[in-house]
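None of the figures in this text is laboratory data; all of them are computed from the coordinates on show. Everything numeric here is computed off the predicted structure, so don't read it as measured data. Cβ atoms are built from the backbone, for glycine too; each structure is taken alone.
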Structure P
Amino acid sequence: MRSQLKIKGKLAAYYDAPVRLGILLLIINVIVWFINWPSGLLLTFFSAAYFVIILMMRYNNRNLLQSELVSFATEYGQIQSKLLKNLELAHAILDDGGHIIWNNYAFEKALHRYNLTHRTISSLFPSVTKDTLPDTSEPVNLAVDYEGNSFRVQMKRIPMDQLAMESEIIEDTGFDGSLIAVYLFDETALKLAIQEVDDQSLVIGFIYLDNYDEALESVEDVRRSLLIALIDRKINKYVSATDGICSKIEKDKYLVIMRKKSMQQLRDARFELLSDVKTVSIGNEIPITVSIGFGCDGLSYTQNYEFARNAIDLALGRGGDQAVVKMPDNTIYYGGKTQQVEKNTRVKARVKAQALKEIISSRDVVYIMGHRLGDIDCLGAGIGIYRIVRGMNKEAHIVLNTISTSLQPMVDLFRNSPEYPEDLFVTSQQAIAQVSDNSALVVVDVNRPSITECPELLGLCKSIIVLDHHRQGSETIENATLSYVEAYASSACELVSEVVQYTGDNIRLRPEEADVIYAGIAMDTDNFHSKCGVRTFEAAAFLRRSGADVTRVRKLFREDAMEYKARADAVSQAEIYRDSYAISICPGQGLASPTVVGAQAANELLNIKGVKGSFVLTEYQNQIFISARSIDEINVQLVMEHLGGGGHMNMAGCQLHDVTLAEAIAILKHTIDAMIEDGEI
């Protein structure tokens, strides 16, 4: 093997120097012969002796030199290997398949394992698979956890031929293959330090009493101060237990400042104040409920404050009795299992009605739209707003794209009547083409921009008014000029009927308009069987006085035999999951409005004893629609929000894409299981 070694570089030049000097000596010898032949003869004998000695030394010492070079390289490699073995940086070398072929002591010490040769890196770090190994010279960095420690694994591929090319002694012999160098950087202390800084960061929150005035009214005068004191004590004790600061800023509002780590403790306990405060009772007929909003992970204290304001607004908009934690990229909800208390006063409705009139009076055209695949409540609320706008002598259009079979009879009431213009109903394309800078947009029965009939209109209209009865989620219409969202209301038609009463004496509903608005309330309350309050019946009474006829409304609700059979099939095939949840599929073949039939089937499933919630899945337009209903035992809105939908406590829904019915049922069951395990339902 030694005879095959070839010396190159500076060492080769030094090795060949005597021969090159001998050639120079021969040239000088020739020159001396011409100048003085005796001297040339003497120099010739000297040159011959020089070459004999040089060649003998070159021949005799060649093997010795090569042997010394190999010995030096071996000793140098041993020293280098020893230094690498004792290097403080954890280092290992892998082959192409990810097997460890060499590692130093620091690598073994970091992993608390020895004799790692021939083991795969995946057996140590399961997340470092063969697919994650580098395939180019660019280093790859991965974060891994091992026995409670956090490491950053850096891997770099080194071709074998590159090792030979960089050698100054041995020529490249064309090696194939490559090695992978692995370095371990222990970042446990760094992550702990970062986590500690994050835990110590301040978060801001608000605690509002939802029904402060109503609760005080139900208590004797002499006990009111005691009730207030007990509530203050419970809230302050709850906050101070986590080393937080609580300051009362109004009679029913509290500002909270604490560390993020403390807020995490509250989150882990699922904000037990929500249930604890209800135990305060000194004779009050109405239990106290609170809404909590926290903002965290903002870039500044000001941003955390804005997050907290948004969070408490969301909690109140969703009905109260819940906690909302808002972060830059996520919003988390807790609680929300009780029905929102209906407000007895109509002051808010009157104020909103006056604001609505002022906005409409300054605009030329008003566009009204609801949610996609609009229902009767959506249409009825739109008709009510249309009457308000026309009563103010302004032009109005209702944006409606798809007309279901349940809506068709009601739409025909207006299309076939000479009292209404032909362009009462317009499509999204027509509305976008006609809208101007002086147009207003009224959104009814929905507060999520993504599911409105025409989301583009939200960006084209400067004045936007929202009237809805669904609980607010993380996605809301943020640029609304006026927002009237009340989760206690049974329907959007109930809100609109109240607004109509406060917009002026010159605005009178026509009988067909009263019929449609009454039908919207009847639909969302399941014929006044659920979610009805005093104001619901007052709104129905107003509509009856305006000309609504119960018989005409009942005829509008009649359905064909195929839809009736489909609903019956959905009810008969229902599966009772976990003894409390009815899950069924509504066959949509041949039905013009299968989602409406599915919602009706979900309502009927609640009549089964022991059923806390019903879920009916319908396949329509390459999507899976889920209609969720409950009476008062669970909040189906929370379930639907986990699946990307929403609604309110007793009536909610969602849409699933790119899944089959079987997969959708499995997803729904898994969601129910997870929420039961976490105590959310």
Structure Q
Amino acid sequence: MLHESSRGHDAGRGSSRPVRILLVNPRFPESFWSFRWAVERVLHGKRAVNPPLGLATLAALCPPRWDVTIVDENVESVPLTPDADIVGVCGMGVQVRRQKELLAYYRARGHFVVAGGSYASLCPENYEGLVDSLVCGEAEYIWRDFCRDFEAGAAKSLYRETGTVSLEDSPVPRFDLLKLDRYTTASLQFSRGCPFRCEFCDIIVMFGRRPRYKRSEQVGRELDELRRRGVRNVFFVDDNLIGNKPAAKVLLRFLADYQRTHDWTFTFGTEASINLAQDRELLELFRAANFEWVFLGIESPDPESLKETLKTQNLHEDVLTSVRRIYSYGIDVLAGFIVGFDNDTLDTFERQYQFIQASGIQAAMVGLLKALPKTPLWDRLEREGRLIADDAESDNTKLGTNVVPKRMDHKAMVDAYRGLYDRLLEDRAIAERVRTKLAHMRQPLYRGNYSPRESVTILWRFATRGLLAGGPRRVYHFLRSLPVATPGRIHQAVVDWITALAMRDYVRRHFDGEAHRHAATADRLGNALTHALARYMHEGKVAISLERAQLPSFSLAVKDWPDPRFFARAARPIDRLLRHTSATLTLRIEAFREHERVHLERLLRRLARHGDRISVVVSDGLREMVHVDSSRFHLVLSGPAPCGTS
């Protein structure tokens, strides 16, 4: 059913002015993949890792006469009153809550709203009544259909790709619409699809098992555009770059030639299957093209678990041998691991620990098995009655899962998962992995792609905020991990430590194993906050409440605008509360005076480090007056206000 009152839909009927479209990438909940500590505390001027390549591609598919804007909520705040006829919001599974909130907000304001992305493509039934148009599947053909229909005033409620998209028809993304300087890495895509049959994976559900790919010349044009914009680091976002090995080799030869022609402008990284290690020609080509790292889905060192999940490509040789061979070509290995297969027991966590230590993999993303909608795993577990229906998140690096384990108690499994990361991220364990990796990586490709000034800044921040903050023990383990006899490998050691400390920071803030013990601390610090603001509470200007569910959740409501001293009085106890406990905070602003804006903004800047645990609710009449950066905080836009994060 179309939203006929929409300004955008009316504007599409015979208007001479260009259609204005706002494309929004919702804020991601923080995860390991955010590398937040590294991005915000060590690197220079960065806000996120990867830009929204899908939206840049979608923008390139819009008619040239359209006025297109892209906003990535991970690096900038969403506009509350956009000058747009259409608002399109994409979303992966982990973004779906925020995606729906944004869709509801913009639709209520009279914009024509469109939803798309991987989750909408897999589960279109979950968007009924929320949008004016839903775009399901790859966009190269159906988005152009939508644009044509919208201009004719006849946009449909559903656009679904049912055929096969040739990536030769995919345009050069609109990189000019992205704030590329705010990301550590730019993104490209060469192929879609994967030939394998991993039971838990949704890639083959969305893109099929026959990889499709772009021509090398297309990739070259995209690289030309990024080169003009000063980009140095590029991530090929393919789920398996070598899904079609002959095609991948053609691309890699092209990239090696491109690098020679343009004086080695780029460093690359990508995802691939571990059978990369058994093809020495591929490894030579990866090195020649300057692929500094590759992400592998190792999942488990246990062959029985791999057989169970149909990960047969990992069974051709010993996985540790494969990892070390990749190292020998100077290529770093990042890897995903999973615990929770039917074959797994609590002993599996020890096997994972021993393997990760022996492999030297620093970015070891261990997750509990999650069943994603429409995957073979989901279908099987649904038949077996082993899905936890109320677990909607698809991020598997959280303390929970939607799968009922077969050979473990659920709570014991979660506790063992937390314990595994506690061990992996001890300073001693980090140092051992650095030494192990460098024993097999004699000539790392990684050299650091920063100017001398940027390098000095990064090293200073790493030393003061990472090393020295960990005390003498961490400094000792860092120093003993350095390859002092081969200085050319020190860059790799430092980046490994930055990676590990970013993961450690995430675990410290999100995997707090003593959250239940922090109830007393939360009570004490909550009482300190109440005491600091007692006068304002007595005057009825402020209200504070506490809810206890899994974690303490505080609500602070500003009902009548207090004096400027309120913000100074509130800042310190709130900061201490959030720094020393796992509590969440909902800040409700029900009154506001323009001349006090500077004091509110000072408070928000101080609390920004805790933004993933702070929801800000601004009364409807004040939203346009009070500026809250939704890339830092969860700015509640519609529906009931949550007490936690987005």
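When distance in nm of label points 7 Å out along Cα→Cβ at positions 130 and 506 is calculated for each of the structures P, Q, which structure yields the highest value?
Across P, Q, distance in nm of label points 7 Å out along Cα→Cβ at positions 130 and 506 peaks for P.
If distance in nm of label points 7 Å out along Cα→Cβ at positions 378 and 602 is calculated from each of P, Q, which structure is the one that comes out at 1.4?
P
Of the structures labelled P, Q, one was used to calculate Rg and Dmax of the Cα atoms in Å, giving 41.0, 148. Name it.
It must be structure P, since only it matches.
If helix-only ellipticity at 222 nm (-39500 (n - 2.57) for each DSSP H run of 4 or more, over all residues; to 500) is calculated from each of P, Q, which structure is the one that comes out at -11500?
Q
Could you tell me which structure in P, Q was used to calculate relative contact order in percent (Cα under 8 Å, 6 or more apart) as 7?
Comparing all candidates, it corresponds to P.
Taking distance in nm of label points 7 Å out along Cα→Cβ at positions 58 and 330 for each of P, Q, which is largest?
When distance in nm of label points 7 Å out along Cα→Cβ at positions 58 and 330 is computed for each of P, Q, structure P gives the biggest number.
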